[in-house]
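What follows is a set of structures to go through.
Derivation of every value follows stated rules applied to the coordinates shown; laboratory data play no part. None of these values were measured; they are calculated from a predicted model. Cβ atoms are built from the backbone, for glycine too; each structure is taken alone.
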Structure 1
Amino acid sequence: MIYRILIVISIFMISFSGFGQTDYFKLGKEYYNNGEYEKAAATYSEVIKKEENLPKVYETYLSTLYKLKNYTEAEKIIKKMVKVGSPENYTYRIDYALFYKQQNLTDKAEKEFSAFVSDIQKNSTAVDISGAYLQKLGEYTWAKQLYLQARKNFDRYAYCFELSSIYNRLGQTENMFDELLNYLSVNPASLEEVQNTFQNELDTDEKFALFETKVYDRINKDPNDIVYNQLLLWLNLQRKNFTKAFIQAKAIDKRNRQTGTTVLEVGNIALENKDYDAAGACFQYVSDNFKESFNYSIARRLLIQTREEQIKNTFPVDKQKIVGLISDYNQLLKENGRTAYTLESLRNMALLNAFYLDKRDTAVVILKSLIENPYTDNRLRGKAKIDLGDIYLLTGEPWESTLLYSQVEKDFKEDQLGHEAKLRNAELYYYKGEFVLAQEQLDVLKLATTREISNDAIQLSVFITENSGLDSTTDALKDYSAIQLLLFQRKYDEALQAANALLKQYPHHELTDDVYWLQATILRQTGKPTEALEMLKKISTGYADDLLGDDALFTSAQIFDYDLKNTEKAMQLYQDFLIQYTNSVYVTEARKRFRILRGDKI
């Protein structure tokens, strides 16, 4: 073996005479990358004859020697680096401990590393450099040992964040939580940084339960440290547990002597996520406790709006309750006058009249008065114009609709409201079967900064593309989009008849499951949940792997849950859903409803 290496070295000494020093470096690295370790070692042994070259090739040369199990030479170059290396570079001592570990000489490795830690434990710079190096190498147990020993010489909360990362790598979740919470206690301004870490790690109910227990322990020990309440609030919002978020929001409001501002924020998020019970509790709390504050009228309006959403999503919609909502909005306006915070109620009243009571003329009058009112905020005026455009679409006046949408689009060009108006125009072209014009609008909206609008634009654009020209025509898609317009106009009987006709005319078409979905939507909204379930079952059995598969199964569970009050069947379907559609956007809500129906405390 020694004879072979000597021959290789002799060959390289001859061939290197034509190479420059830089070529040696490149050649050695090339041999190493190609797995030709003997040639790499021979090259590097020549390179390091100039002592200043050793640091330049040290890492690769050491790795090469380990590949060849040439521990004698490896020890020589490590010792040389320890001797001649920069005083600030503490990593060579670590390499020497690892040298023994490489040979499974565990006792010697531990002894060398312990001596190293003892030498540097009071030097914070040395600890920082060495700890980072150990983590880079994946030597997490040694890194932990270093930080814990060094901590004794500094503050008891030193190196919390570093240790939390190490404990995470070692699978020691409880210790990771403790270190992160310690870090947060002395660095409250780093709340967002800690939140980001928790967001990545709290991926199971068990971890969240453990974390929650620890945070509550901290709150009990130090009730004046609001940062823990803020952390719990954020995490409950992430998990969409708005009832618990409401509790933390109240604590934060009291601590900061606010007038329900944080509670209102939680209520709005709960409302957006259709947790009407939690949203109602938030708005009721602000209404009851802050009657003299500017938040009162906002909370009153949002409380009515929450009830409105509950009523509109309970099928069939009870028209008497709609009348009651309009009365509540009128009472709010009488109590508080027409202010910037109450004028939004006029929008709600108009839409209720138009879409649920068939009083479209009344709705038009209300919206026009809102638009023409000089005290109306510009954004509210823009929203009212979009609403008025929707009502003209209800009454079969699309040109009036597109005129209003275009006005808002022009007035709010780079704003979410302008994008929303453009999307309305795209949908209008789609309803009319003008798919090329619709696509032109959607192509612009795909780049919208608002994710929701961008996603809606992409979804509609893809739908048009996938269903255009399947039979060399767009006739089926035109019929389908016309049915969607009928559904928007609340012409349920006509929409059902048109859907049945489409299925007969285009049997086994790509749009079949989409037509089933429309039929299910209409049947549910008209108070026929059992018939709606039949349509959804056709999707779940025949198109389970298609785009509407998860929608169909989740909606079926919701019908049993909310419409039919069949808890046992709803639980079964939620459980089936969680097994079958693990990546669906409905997973969080399905899991939450399953646990509520099972009687869990959440």
Structure 2
Amino acid sequence: MSAIMRRDHVKQKGTGVEPLTIGVTGHRPSRLAGVDLTDLAARVRVALSAFAAAAPGHELRLVSNLAEGADSIAFDQAAALGWPVDVVLPFEPMRNAYEFPDPAARAALDARLAGARVVMALAPSWPGREAPEVAYERAGRVMLAQSDVLLAIWDGAPARGRGGAAQIIEEAVARGIPVIHVPVGADASAPRLLWDRLDALHLGQAELETVPMGGLNRLPDMVAHLVNGEADGALPPIDARRRPTLAVAYSLLLQLTGVRRLRRADFRRVRIDPTAAALIAPADPTDAFRTRINDIVSGDFAIADAVATEAARRFRSAYVSNFTLAATAVLIALAGLLLPISVKPVLICLELATIATILVVTRLGNRSRWHQRWLDARRVAEQLRCLAIAAQLGDLHLRRDLHPAARAVARRLGMPAVVVDDIYLTRVHADLLRLLDGQIAYLDGDAHRMHRLEHRLHRVGGLLFGLTATICLVFLVIELAAVAVPALHGAVEPITIWGTVSSAALPAIGAAIYGIRMQGDFAGTAERDEELAGQLRRVRALCGATLTSYDALRHRTDQIADLLTQDLSSWLQTYVSRPLVLPG
């Protein structure tokens, strides 16, 4: 059995499309008494074959809890079709074997386990004190968390106990997971599809009693929905060469305000560095799944992070440049009051060039979608950060609002081949704490930077408008003096010109600073960072030094993912309303 538990994932087929997974739930032999098992196996084969026909080119796999009866029938039929089968056991291997007291049944179990690609065994949270039904329910939920579709070999009767087929089917329907129902019993009919989106007027979450039903001819529509956008969901490529960049305006702003010094890297495009983006601790060579996470998830995280960083730099530098250039155009126009008339053509050309640059930057930014690319890539990066922890517990987060690129990574990742014992949970718990500590430290640092940037820009803007008011007052006094003493008129004229230029130039610069502050929303970003950091600190305190069970650890992992997802949604809503526009 130990050799089975250590088996690594086989390499995915190079089909160019993502794998799809069908989970299975159904009745045990006691509920299948009187059922023609040969006929039932044939109808299961029909359902699996129909699913395969609806998903050409996809690698398909089955996930099973490998109980006697329906689970075992589905395992045999999927294996006969050449599908890889992954198994989630409700107990550790030795305890699970005792659930098969009949020697023939135990031998069949061992044979199927030997043919499984991956076996994940869930040790009970409270050995000797936990009801078996709780363990079956837990294993069924892990199976659902791995599945795009559920195969239900079910007699249609309501749930008779915790963790049974009817409960798992109800949870699948509530989560929006399509269910291929293979009816069993005397009036067994052809397999059918239960799916909330069969109704043209999709109104959200359905229940088992109200979910629409249809024939297997609707499977192609279902598969198309499952993979909708996957082909277009890939992140844009990023140039790996260390080429110079013109997107330095935002970095210069940080330097000028004293928030951060310029770095050599600020003048070069962002480069992908997978070695610096490991989401979990370096893998033990014997831990195949942690190696898989670092190879697949961390690599894609590095790409998403680099794309987000480069797009954010370009977008931020674009709006800093635009507002700065808008103020520059005003200064060029005002310079005509101070310089000889012969310089006018040059000033006009410079002003036209400045305005043209603003138009080019704005058009290039919108056509290149720097704003949307930044938001999409950041969403992928944050989702992958959470996936690296959740996947170790068997949850691929497929039911969450994943970006297609993140969902594709989750599907490739699959399930760990482990016994989920205390040693394993301690290691995952340590990964969770590292994620929390890293996020809290980042949020604290970013909030501090944003507060400093907002405060200093606010002070400079206030100073400029204050100087403008002072100049206007001085100018007014001088004008009144010139009226009272006509002999001063000649001396006042140059001062009047400079006063006019200053009183127009300083507000223009102040307005540009205000525009940068509003576009960047630095104060709002700092407040959101502080709020999220506080929430994560409270979760960190609840996690403590240890977590006592698989259920507690998975709950905390989901809680952290929810917090990060909610913060990202708020962040995206804030910035999606601030696309790159012409200063006005």
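When FRET efficiency 1/(1 + (r/R0)^6) of positions 360 and 504 (r between Cβ atoms, R0 = 25 Å, to 0.05) is calculated for each of structures 1, 2, structure 2 gives the greatest result. Quick one: mean count of other Cβ atoms within 10 Å over residues 32-39 came out at 12.1 when computed from one of 1, 2, so which one is it? Going through each structure in turn, the value belongs to 2. Source structure of the calculated read-out (FRET efficiency 1/(1 + (r/R0)^6) of positions 384 and 544 (r between Cβ atoms, R0 = 35 Å, to 0.05), 0.85) within 1, 2: 2. Out of 1, 2, which one gives 8.4 for distance in nm of label points 7 Å out along Cα→Cβ at positions 64 and 400 as computed from the coordinates? It must be structure 1, since only it matches.
In terms of distance in nm of label points 7 Å out along Cα→Cβ at positions 288 and 408, the structure with the greatest value among 1, 2 is 1. Of structures 1, 2, which gives 31.7, 120 when Rg and Dmax of the Cα atoms in Å is computed from the coordinates? For Rg and Dmax of the Cα atoms in Å, the value 31.7, 120 is produced by structure 2.
Out of 1, 2, which structure matches 0.65 when FRET efficiency 1/(1 + (r/R0)^6) of positions 280 and 568 (r between Cβ atoms, R0 = 30 Å, to 0.05) is calculated? Corresponding structure: 1. Suppose helix-only ellipticity at 222 nm (-39500 (n - 2.57) for each DSSP H run of 4 or more, over all residues; to 500) works out to -24000; of 1, 2, which structure was it derived from? Here the read-out was taken from 1.
Structures 1, 2 were compared on relative contact order in percent (Cα under 8 Å, 6 or more apart), and the highest value belongs to 2. Upon calculation of FRET efficiency 1/(1 + (r/R0)^6) of positions 120 and 392 (r between Cβ atoms, R0 = 30 Å, to 0.05) from the atomic coordinates, which of the structures 1, 2 produces 1.00? Source structure for this number: 2.
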